[in-house]
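FYI, it's all coordinate maths here, none of it is from the lab. Since the structure is predicted, the reported quantities are computational estimates derived from the model, not experimental observations. Cβ atoms are built from the backbone, for glycine too; each structure is taken alone.
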Structure P
């Protein structure tokens, strides 16, 4: 059987077509939009099952880390295939494991940033000259959104302290990475994700990033006691290490906000190893290493 998700780079429109094709083939996979990016691109949502609470996985938060979207789409396709065939994924009977459980996916939180990193100036619209100057012509490492704000520094969790660290590092305004905006939740992509989590009962969240093969699982004094045990299971399954973010990587992130806001488990998983953007040829080996971990996560 030919896969819908293949080993190639997807821009926004190609990714949208892949999502449409998955939903057409697997009618139980429901799609929606949680919001829109700075340029008006839809931020898609995919849902499986109906439940009182849902596990959430997001990807494509940083432009140069767009391989995370490919990995997540691969998992969604294999999960749907196993459900439709009443079969197995990673030696687990999927229909039984997901009975009574729901899961939601946001394959690309930052479609503008991903397109800028992939396509360069032609993806920047009227901001082309400004973005070219900010990144000094090297679009491939672009992580921020269209306005030069790093989405994973824009959440209201230790944002003020993180802003001080950014200033100490010389990050004073819009930049390719690590500028958290002039105030928390200033960006439409951030608002889309926070409002979705406030509207839907999410039992735990996971954000896929690259790279490093590590799992971040705690934030402040509101981290649930069970988070450590869950993180250990994920680490054992994937072979990834547990870690703690430091310096300018601490605070302002989605899982930080989620933990602080809801006092529920949240995880950041840095997939793969190397220099971003990771080569698309790595996507299948990365996926094989974490597919069991992703399944265990959504059935916890």
Structure Q
């Protein structure tokens, strides 16, 4: 029997049986496993359910692997998982990640060391993050970036944690692809089912950060093998990110305010349009920012 962590793991998936197979293999190879692994599946067909059935037959003794069907929507699927589990730590993984061997051992150690119970959530170190943009200091001067990795700016933009570091990092948001929370967090904070996928993890974890410490763990390491399935193009991603950023600024959580959101949106559009002359990605961001701003004004106005 493997060492067990008194935690429930929720893996949300949709139409990605190959990715689900890979992440379940990665989980099964861990030095420490969650006591229960719940796959919340919103797929259109039965291929992912078949993967869970096959893996259940050879799943490590002591840990449970189960399937729960759900309607689509990542925040909704996460809430389905939360309501179907009971243990004091609730872990979340996207289906397109791969864990390094001591991932759950590091999560258990972090919560065990928090004797005052102030840490509400922990996040993974993503070892294959893109390199930080060369012009980030210029972006910081106009309010689009910060030297503080893991921050949420008053414009609603979030700053990635780029490079692995030797010590835990206090952060204002956690990347939703690999996180763990104390169950008490969900008494007052839940994933927002009104949101689309892009940016929903920032919206949720930043709310949590107003009441709890959030920490990025150096030894809970994952790779993000980003899947193209269910993923919109870069233009639509930028538009959706802007929509969610507007929502979290309109909630006036923490330092976020709508006037700063609109400043940030305008600065992002101008910056992307200028650098789009030499960058296809920036041209897509410019188009997506314009699309998102028009969508916001038509459906919500400027307020």
Structure R
């Protein structure tokens, strides 16, 4: 019995050089993205003199200091800020997923005359920044009694994220086999039951919507500053500003607050990075 050797594909020199160049560029971009984060984290464990004396050096026996983290929790009301940010972000993600899923299902399944018009309005909403309507939003919140509440932030953020979320979910619902939906309806399933049958097939889209909603909501400073500025309703991004003053700034506490504020996002994107990339790329590629 003779064995036939397996021929492995050989890469040409040009392809190998291109691959090396691409990987080299990716490594450079990764370093550029990660280096500022490492600098912030390192300097959060230093004294003010250590930060300005050697910002790129690791903390040593002379510069190591945990006073910044102590000031964050003792002087900074950071626990309340953290809870507010988590509450606003989680509620916004839940509302965005529910409303975007329902709207996308209706726009895909029900072919009526105004469907293209409504879809076009959502596409326009992606291109128009919501900050252009800041003054009307403030007037609306004052008229409804929602100014300086977390509910105002949730409503604004949900409206801000819905256009992109709906467009993304529509691409996933279009990929659901029509035979599956027709079979469910023929078996007597109502629309909600049919939607429930289709939901497992669009879970990557739901994960992508949650990911793209979380980041801008958690990091936003503009709307917490104008819609919920009181100390009881401050979010993490707004609470960080109290360590920066006109005449004196607590830089160790500022960097410690920035590190703690970015920690949830770093953990979530590290754990769910594969699902996020797959869901987002598949949604845009459909």
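Thinking only about FRET efficiency 1/(1 + (r/R0)^6) of positions 42 and 258 (r between Cβ atoms, R0 = 25 Å, to 0.05), which of P, Q, R has the largest value?
Numbers: P: 0.65; Q: 0.15; R: 1.00.
Going through P, Q, R one by one, FRET efficiency 1/(1 + (r/R0)^6) of positions 42 and 258 (r between Cβ atoms, R0 = 25 Å, to 0.05) peaks for structure R.
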Parent structure of the calculated result 3.2, given that distance in nm of label points 7 Å out along Cα→Cβ at positions 106 and 170 is the read-out and P, Q, R the choices: P
Test item: Cα extents along the principal axes in Å calculated as 57, 45, 35, pick one of P, Q, R: Q
